[in-house]
Structure P
Amino acid sequence: MTDVNRKLIADAINDSYNVDVPPEFIDEIGIETLRLEREFNREAGFTVDDDELPEFFLKEPLAPTDKTGRLHAIEVNEAMDEVVASW
């Protein structure tokens, strides 16, 4: 997860909707979203090749940081599989 302050996010949801979700809810809903996305893609016939970004994302720097993409779909999918499997 890129934002490790789940309490901040849960507090914002709670304050906005007058509910009482715990910080763990953020992890749970994120993992469930990944699971549903993977299931949808699999049933739709998508493969790892369909997830690959166009080559220019990996080669052309983006201003103002001049950063480029650094991961290929296979690496992202393997990491997602590990995260989803661990839950």
Structure Q
Amino acid sequence: MAERYLYAFVNETATCLQDKILRNARDGDVGGVMGIGFPANLGGPCHFADTEGIEKVVKTLRKLEEKYGERFQPAQLLVDMAKEGKTFF
């Protein structure tokens, strides 16, 4: 259950960045930790994604999508970042 929570949170943060709801990854991390309760020890959703590796995040989201449905479909931003080997920071 914790995995689903963490990866859904990362995915939603990426969607907010993609849709220009958030200005940058730092805002997503601060808002996630201070505003919504993302585990502070993981540094925020974008920091967590960088630490885990964007490619691993996408693979895990795809696995969760197969099991739990389209709500875990990876944000296009994450897919593109994984292909290009990019990180948030």
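What follows draws every value from the coordinates through simple rules; no lab data is involved. Computed from a predicted model, the values in this text were never measured in an experiment. Cβ atoms are built from the backbone, for glycine too; each structure is taken alone.
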Quiz prompt | Which of P, Q yields 33 [relative contact order in percent (Cα under 8 Å, 6 or more apart), calculated] | solution = Q
Exercise. For distance in nm of label points 7 Å out along Cα→Cβ at positions 8 and 72, the calculated result is 1.1, so let me know which of P, Q that is.
Key: Q
Self-check item: Highest-scoring label, criterion being Cα Rg over 2.2 N^0.38 Å, for residues 24-63 alone, among P, Q
Solution: P
Self-check item: Which of P, Q yields 140 [volume of the Cα convex hull per residue in Å³, calculated]
Solution: P
